Structure 1
Amino acid sequence: MKIKFLNRRQDTFNYKIDRACVTCGNEFKGRYCNVCGEKVMELYERSILSFLSGLLNAFTFLDGKFFNTVKLLIVKPGQLSKNIQEGKRVPFMNMLSLFFVANFFYFLFPIFDSYNSTLYSQMYQVGYHSEIAQKTVTAKLDEATIAFKDFEETYNSQSTNLSKSLIIVLVFAFSGILMVMNYSKGSFFFNHLLFALEFYSFQLLLIAFLLANLIRVLVKVAFYFGIDWAFLLSDFTFTSIHVSLIAYF
């Protein structure tokens, strides 16, 4: 069953008649004023159904551009940034918007703390580094006379905030590496930045969010039927899948 307000409406707009812009008074033909960009409001846009459709799009990003962008991101990695470089931008989301949408989903529904490692991960799940982390935390607790639980809450909160900034730093660092590697081609830094944004959007949206949550659902369904698929949630399994998908990209 199709949801009516998600379907594409038949375009019955009259593009031939002259119109006066309600904002700047400019006379024009078409849906948008060619001076200030004001849009002609149609009757259907005044309906409650249109309002609910716009509200749903705003909160779930369920519009054509989002789906076109994600589809291209999956089917042809790298093509999205190339299209935008060549000026083909209308069918797709703005690359920066896509990157922040990917960040939004990743931090709202975290499964694996790939970028925002918790204190527990640092102290018990990172091999030799965990031994150093345990000693550092113990020394910090003795010095500050603070309870471990309070320290852990503060650490995890700051880790989440700092990791959002860290991802942005990684994007620019990766762009710089690409620029150096391709210096002889004379490409603009902007082109490398677009590719870096696409690369990290691919990781955050498709691997850390979609794939991770899909695996979690599969594990729960399997457990319901008495099948033990918990190994899918192990760091080794997910890391192997992660590396394979990055290689695919």
Structure 2
Amino acid sequence: MTYTRYVALGDSQTEGLGDGDDVVGHRGWADRLAEHLAAANPGLLYANLAVRGRTAARIRDEQLGAALELRPDLATVMAGMNDVIRPGFDAARVAGVLEEMFEALTGAGAQVVTVTFPDIGRIAPLARPLVPRVLDFNERVRKAAARHGVTLVDTYPLEYVTDARMWSVDRLHASPMGHARFAAGVAHALGLPGSDDTWMAPLPALPPPGVWRAAVAEARWLATFAGPWIGRRLRGRSSGDGRAAKRPSLTPVA
């Protein structure tokens, strides 16, 4: 297909955290995908409505209407992880929110792409109790995507996706390599010129870390990243408070 108007909806992953910073800007998989799309579709216009920290319901409430007004012929929806890691998670409710977005966007004529989440227990061992939530949610997303003809990039079966090299030091956001691999995965799912299945290739094996080194790494991650996140939750705060979309309008891809 020829795409002329691409709109990305989502949270911090789609905003691009882990690939750049707040000083130079965040690139991320959606920007990388837009570059690939523009190479095959000269004149492509691209908007990125994603804001870090957003739950699925807030993405629907704050981004879906704006996305529909932009009349995309391609839209990506990545949402739900901020729900999975919060108390009181309800997989059926959150998957239902995603399905509302799928239905609205496909009903408006857009090709929609979504994703399943990886095994977060292999990325951050302290998150292992949440893996059943991920499994439940992923299966509901697969079924919702099938009902609406949504293209699904199924990352959960790919073991390499949980490799530490795919993630930034906070283990919450993809690394530049992770963002690049996922962008390539979406390009492949869409059948874009120049795309192939090499994004699924395993990474070269690394020697396992020693027990002491692994324990120190877990303690450092807990103090540096998990602790502050828990603190924000207790105060009712979000990393996205006061932030707006980085690319709210359709503009040419530089």
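Just so you know, all these numbers are worked out from the coordinates, no wet-lab data involved. All values derive from a computational prediction rather than experimental measurement. Cβ atoms are built from the backbone, for glycine too; each structure is taken alone.
Which one of 1, 2 has relative contact order in percent (Cα under 8 Å, 6 or more apart), as calculated from the coordinates, equal to 17?
Checking each candidate, the match is 1.
Kindly point out which one of 1, 2 the value 3.0 was derived from, the read-out being distance in nm of label points 7 Å out along Cα→Cβ at positions 38 and 190.
Corresponding structure: 1.
Quick one: helix-only ellipticity at 222 nm (-39500 (n - 2.57) for each DSSP H run of 4 or more, over all residues; to 500) came out at -11500 when computed from one of 1, 2, so which one is it?
2
Consider the structures 1, 2: one of them gives 12.6 for mean count of other Cβ atoms within 10 Å over residues 134-141 as calculated from the coordinates. Say which.
1
With percent of Cα pairs over 28 Å apart as the yardstick, tell me which of 1, 2 scores highest. If you can, show how the numbers build up before the last one.
Details: 1: 54; 2: 29.
Looking at the calculated values, the largest one is 1.
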